[in-house]
Structure formats: structure tokens, C-alpha cells
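Got some structures for you, see below.
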Structure 1
Amino acid sequence: MTDRQVAILASIIEQYAEVAVPVGSVTLAKLFNVSSATIRAEMVKLEEMGLIAQPHTSAGRVPTDKGYRYYVNGITEANEAPVSDRSTRAIEARASTHGDRADQAIRSAVDSLADLTHNLGIATIGDQLYLSGMGNLFSQPEFMHGDQSQNVARLLDNLEPWLREAAPNEPLNVFIGTENPIGKNAEATLIISRFRSPYSDNSYIGILGPTRQSYGKVMGLVRHAGAMLEEIL
């Protein structure tokens with residue numbers, strides 16, 4: 001891929017995360033200071049690579065799971081979107097007040113993640129899965145109607161036993177769309193951080209939301225929440 005194609009893909013992903021509608025060539029042409037025809041030609045190449053798609057008859061494009069994966073693979077811990085001091089303080093303030101109660105500290109951190117990311121916050125507490133922000137999840141346009149709401153509900157039903165059995169072993173794990181071992185058709189992304197707690201060396205905290213995510217920001221918040229919990233617990 002050329003540098004411009006990488007930049008266009010990133011712009012499509014980031015704008016789609018914000019507006020939840022396909023991104024058109026006119027918008028990108030203004031951003032890159034080139035003609036709409038130039039952007040359309042680049043979009044065709046990205047589509048041929050399977051990184052973006054044109055839904056229905058829309059003139060705009062949306063990222064595919066493959067496009068998201070390419071983008072996420074380019075995000076390292078060093079270049080995640082900076083986690084604002086306000087966000088980190090919000091998580092730490094709620095969790096640290098329960099430093100002597102691990103279950104309450106974890107719940108508070110999850111509540112904060114749900115508020116800050118507008119996704120469903122999740123964490124394992126012993127053999128239980130704690131969920132916070134269900135309304136966030138089902139108010140996302142992807143999950144408000146039809147089969148997708150049922151697909152994501154089935155994913156939730158099987159998430160806790162899958163986490164217990166699979167025990168993802170990276171400090172930060174990102175499962176995008178069809179990469180999810182369960183709920184492959186839910187068009188959902190699971191971002192989880194593994195951390196040590198009094199319950200297990202493989203405790204997890206993270207979010208579940210649509211594949212349409214501000215990945216840099218959310219990955220940074222989830223990573224911070226896991227590291228913070230490990231430190232205070």
C-alpha cells in the first residue's frame with residue numbers, strides 16, 4: 001500500500017467511527033486536498049484489496065474487518081491515542097476508593113470504561129462476568145434492530161465461558177468481527193486487557209462494541225484500566 005492509501009484507509013475508519021455513515025470521496029478530497037476522482041481511484045484500489053466496501057448503493061465506503069485489522073496492527077502501545085488525564089483520573093478515582101475490595105474496584109473501573117467509551121464494559125470477577133453499559137451497546141445503530149441485536153446477545157451469552165476456557169494471553173487482545181471465536185456474525189469488536197487480580201492471574205477487563213470503534217482511544221483506555229487495577233489490587 002502507498003502512504004496515501006494507508007492515510008485514506010485510516011481517515012475512513014476514523015470518520016466512520018464518528019459519524020456511523022459511509023464516508024464519501026468529497027469529504028476525503030477536501031481533507032487530502034486532491035480531486036474527488038483521485039480519491040475514488042484510491043478507494044477502488046482499497047476495495048480491491050478487501051480493506052473497504054461499498055454498502056448497498058451508497059456512494060461512500062465503510063471499512064471491512066480486514067481493513068480494521070490492518071489499521072489496528074499499525075497501532076502500537078507507543079502510538080495509541082493518548083489517554084487524557086481527565087479519563088485516567090476518572091477511572092482511578094472510582095476504582096481506588098475500593099482498593100480494599102477487589103470486586104468493587106473492578107466494577108468501578110468497568111463502569112468508568114463503559115462511560116468513557118460508550119460501549120459495554122466487561123470484566124471477570126472470579127468465575128463471574130460483570131457487565132456495565134448494556135444500554136450503550138444496544139443504542140449503537142448496528143445493534144438496534146434485526147438479526148444483529150440477536151447475534152450480539154448470543155455472543156454475550158457465551159462470552160464468560162469462552163474467556164475462562166481460552167484465556168487470551170496477550171496483555172491487550174483485540175478481536176474484530178469475524179475474528180471472534182463466538183458471535184462471528186455479530187459485527188462486534190472485543191477489546192480486553194489481561195491483568196493479575198486476587199482472583200486469578202488471568203483476569204480480564206475491556207469493552208464489547210461494534211467494529212466501528214475509535215480503536216486508538218479505546219485500546220489505550222482498556223490497557224490503562226488493566227494496568228491500574230493490577231497496581232492497586
Structure 2
Amino acid sequence: MIIAVVNESKHVTTRDARAMVEACAIQLERDVAPAYERRPWPVKLYASRARVPSTSMPLVIADDHTELDDIEDQPLGYHAEDEQGRRWGRVFWAMIEREGGSLLGPGLSLSVILSHEVIEAFVDPDVNLWAEDASGVSWAYEPCDPVQARYYRIRAGGRMVSVSDFVFPTWFDAENVPGARFDHLDEVGAPFGVLEHGYAITRSKRGTIGTKWGARIDAATKRNAAKRHAWARSARRRRVAR
């Protein structure tokens with residue numbers, strides 16, 4: 001599988017897109033794939049969706065939802081799967097900019113949101129994995145959400161590019177050996193732990209979908225998280241990929 005990034009934003013330059021795609025490729029190969037004991041997927045930049053191989057997952061950088069999707073929900077990014085099993089993703093620069101974000105960081109940025117979606121698409125490409133804790137509650141396999149406000153920087157294209165922190169497989173396992181590490185930046189202290197400004201989607205024994213919020217979560221993040229997961233997980237097969 002290739003994660004095929006296509007820059008359709010009117011404001012993101014090819015140079016910027018190339019730098020963040022290179023950073024995501026380095027992160028997936030160097031950090032994420034080894035943590036999940038899997039072979040990395042290539043992350044490549046394509047000039048247009050017409051050039052993306054049919055077996056790849058297109059991840060489009062756009063400005064606003066109106067350019068691509070006829071939906072009311074407006075998350076900063078998401079990945080999904082349609083009824084035919086085709087996978088795809090979106091990130092939206094203009095919306096990130098309106099939230100005070102930048103292109104490459106530090107802090108909230110297009111590169112962090114792109115990294116977030118690349119990682120989660122790699123770990124759970126079919127958007128259907130859950131992990132059960134000791135009480136029987138299931139947690140969505142979304143490795144960036146619990147630590148979404150944390151980031152680190154990778155040199156790519158001669159520039160420093162911010163990428164998302166992510167949790168390890170140990171985070172999804174209630175039983176771990178003493179001294180286990182739960183995320184790349186080593187800030188989470190226990191399985192299913194959610195840092196401030198983070199969140200996690202849960203499912204009760206009866207199948208009710210809920211959200212575990214971290215401390216100091218703001219209304220905008222709650223709104224975006226609810227919309228993002230209503231689209232990407234709970235209703236991921238409602239529409240056909242474009």
C-alpha cells in the first residue's frame with residue numbers, strides 16, 4: 001500500500017507539500033512502523049489524483065470541505081473507507097489556518113494533521129479496530145488522538161517539519177510489564193491514558209460510542225473530535241470515495 005498525498009490546496013506550495021510528505025515518510029519508516037513491528041508503507045507526493053495508482057490510498061490536501069465533500073461536518077482531517085473497501089483521507093489547510101495553525105509548525109500545523117492521518121491510516125487502514133480494557137470498554141485504534149497536542153520535529157527537505165506524537169501498541173494493552181513505554185515522546189503513564197488536550201473514542205459493552213476527554217480540552221477540539229469520528233469511524237461507509 002502507498003499513501004499517495006495529492007496537494008490540491010490553492011495556498012500550499014509544492015515545496016511545502018514535498019517537505020511535509022518527506023517528514024511523514026521518515027516518521028513512518030523510522031518511528032511508527034518499528035513500534036508496531038510492521039513494514040512501513042511508502043508515503044509519496046503525486047501531482048494529481050489522476051496519477052495516483054488504483055491500489056494506493058489517496059490523501060488529499062485541500063483548503064475547505066466544499067471543494068471535495070458535500071458534508072456538514074468540518075473536521076481538520078480524517079481517513080475513511082467506502083462501501084467498496086476503498087480507503088482515502090483528507091486534510092484541510094484553510095480550516096487549520098483559521099484555528100491558528102501554521103504549515104510546518106511548531107504547534108498545530110498542516111504537517112502535524114497530515115502526520116496524524118498518515119499514522120492512523122497505517123495503523124488502522126480499515127477504520128474498524130478496537131482494544132478492550134480490563135473493564136470491558138473498547139477503545140478505538142486511533143494512535144494520535146490521545147496525544148494530539150504533542151508533536152516533535154523532523155528535518156526534511158532542508159527544513160524542520162512538525163509531526164504528531166503517537167501511542168505505542170502497549171497503550172492498547174491493559175497488561176504490560178513494569179517500565180513499559182506508551183507513546184513516542186514518553187509522556188503517557190499508563191495504558192489508555194489520555195493527555196491534556198487529547199481524547200479517545202470508546203465503546204461500551206452495550207455498543208454505545210463515547211469519548212474520553214483529556215484535561216483542559218476546549219470546545220473547538222470537542223466539536224472537531226466528535227465530527228471527525230462521526231465521519232471517520234462511526235459512519236465511515238456512508239459515502240463513496242472521490
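Nothing in this text is a laboratory measurement; each read-out follows from the coordinates by a stated rule. All values derive from a computational prediction rather than experimental measurement. Cβ atoms are built from the backbone, for glycine too; each structure is taken alone.
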key: Origin of the value 2.8, where distance in nm of label points 7 Å out along Cα→Cβ at positions 64 and 80 was derived from one of 1, 2   = 1
query = One of 1, 2 was used to compute helix-only ellipticity at 222 nm (-39500 (n - 2.57) for each DSSP H run of 4 or more, over all residues; to 500), and the answer was -16500. Which one was it?
reply = 1
task = Could you tell me which structure in 1, 2 was used to calculate Kirkwood radius over Cα pairs in Å as 18.4?
result = 1
inquiry  = For Cα Rg over 2.2 N^0.38 Å, for residues 32-159 alone, which structure out of 1, 2 has the highest calculated value?
reply    = 1
request  = Using the calculated result 1.8 for distance in nm of label points 7 Å out along Cα→Cβ at positions 128 and 192, pick out the matching structure from 1, 2.
outcome  = 1
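Using distance in nm of label points 7 Å out along Cα→Cβ at positions 184 and 208 as the calculated read-out, with 1.8 as its value, let me know the right label among 1, 2. Display every interim value, and only then the final one.
Numbers: 1: 1.8; 2: 3.5.
Answer by label: 1.
Computing mean count of other Cβ atoms within 10 Å over residues 88-95 gives 23.5 for which of 1, 2?
Values: 1: 17.5; 2: 23.5.
Label of the originating structure: 2.
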